[in-house]
Structure 1
Amino acid sequence: MAGAGDVALVTGATAGVGKACALAFLRAGYRTVLAGRRAALLDSAIEESGADPANALAVACDVSEPTAVDDLFGAIQDRFGRLDVVFNNAGTTVLGTPVGDLSFEDWRKVMSVNLDGAFLIARGAFRAMRAQDPQGGRIINNGSISAYVPRPGSVAYTASKHAITGLTRSISLDGRACNIACGQIDIGNAASDMTVRMSEGVPQPDGTVRAEPVMPVDNVAVSVLHMASLPLEANVQFMTVMATTMPYIGRG
């Protein structure tokens, strides 16, 4: 089974889901690479974990920039010499904008991080895992319940997350020849900066605005760790973890 001593990469590790998962990997004994745009927050997360600094690496990286992503994987190779698991988590959104009012600039802002960035990280991880000895590893993509059911006014985010599902399925097939597993975690209402508005009220499909329950982000970290811990002959292809009473199942 995978676990302590393996090398994990978490993108979007400065806050929220990404930070919680990076801390969980560190505390479980993984040698962990934290990637994000704000270097100071990455360093702070490593310090907060209490882990041996020798087992952690912070890399400032804009996942939408191919050169920055290449530099990230070069730093991982230089420091640890291999890569066993990636949580492909970095993402952004534009909230509450109907399709007719969304600018192309905002559309591209979301797609450049959520889709281009996810592709670049997955491609870099795939190349590293295919080339290393022993060969193989695991890529975990952060989807969303929006990969199945959208919220009103979320066309860019929803489209990007539908695309992540296609990315996950394709990587799963391409990876079979070189012992690379790929799965997806779809998260609903985990407490983070992105979900603060849930307790204040968010638009519903019937036109009302209602508060929604959230769950602690640590539930996501536990779930990602479980996916990562499986031996490579087993894979959680898709997992949904959500606040139990959120309206997702009955949405619409």
Structure 2
Amino acid sequence: MRKKMAAGNWKMNGTAGDLGEIDALMSSHSDPSVDILICPPATLISPMKTRIGDGAIHVGGQDCHIEQSGAHTGDISAGMLADAGASHVIVGHSECRADHGESNDDVRAKARAVWDQGLTAIICVGETLEQREASNTLDIIIGQLAGSIPDNATGHNLVVAYEPVWAIGTGKIPTLDQIGEVHDFIRARLERRFGSGVGRSVRLLYGGSVKPSNAAEIFDVSNVDGALVGGASLKSSDFSPIIAALEASL
């Protein structure tokens, strides 16, 4: 059985004063039946991990460089994230693909760097509104899965997050049928490439304007194993009901 996951991506938000949100989250979910992951800015990974200790919440990074060290001013390596206490790293987020011009090859190299440090890569895929309206969604997903995921994937080192670009932070979401279609398609492609055992073990998260009011119905969709949550993960009062909805879906 795949363990469900509620992952929060704080993006470029949060300072030391916001770590109290983690205290509130730990208080509400001291013994969760799902994996809870928070990916704060890199400056907060170490203090957040220290605050959590051996608690039930995992800490992750939002991105990493393809190299483990070198003359790359301003970048951070997967090894540095591991040293700070991260267990997961998001790679290939649509904002990085768009803002930094990341290709599928770049994402694949980053995922390899994450795996080299024994961490789990959360690889993001998703289409733009133009691609959706042109009925190219599944073709885009095929290319991103093939190009972004390295060989030797397992259910331990890989999580795939489907995030339609047009739904991120907009309040818009695909229909439940559209979410199900893409998640079922991703599952089938993973099984085809890696075999049924591995393909069925990789967790598939949905991301894109997930909030307390719609979480339960999204978690009832086929092959949705949880969510990658943006803005609604910044406050425990918003993220906690999403986690509760995921636990209720078990």
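Among 1, 2, considering only distance in nm of label points 7 Å out along Cα→Cβ at positions 97 and 225, which has the greatest calculated value?
Values: 1: 3.7; 2: 2.0.
Across 1, 2, distance in nm of label points 7 Å out along Cα→Cβ at positions 97 and 225 peaks for 1.
Please compute mean count of other Cβ atoms within 10 Å over residues 25-32 for structures 1, 2 and give me the label with the greatest value. Don't skip to the end; give the middle numbers.
Working: 1: 22.5; 2: 15.5.
When mean count of other Cβ atoms within 10 Å over residues 25-32 is computed for each of 1, 2, structure 1 gives the biggest number.
Which one of 1, 2 has semi-axes √(5λ) of the Cα gyration tensor in Å, as calculated from the coordinates, equal to 29, 19, 18? It would help to have the intermediate numbers written out before the result.
Numbers: 1: 29, 19, 18; 2: 25, 22, 17.
Traced to structure 1.
Comparing distance in nm of label points 7 Å out along Cα→Cβ at positions 105 and 121 across structures 1, 2, which is largest?
Details: 1: 2.6; 2: 1.5.
Once distance in nm of label points 7 Å out along Cα→Cβ at positions 105 and 121 is worked out for each structure, 1 has the highest.
Every number here is computed from the coordinates shown, using simple stated rules; none is lab data. Just so we're clear, the structure is a prediction, and the values are computed from it rather than from any experiment. Cβ atoms are built from the backbone, for glycine too; each structure is taken alone.
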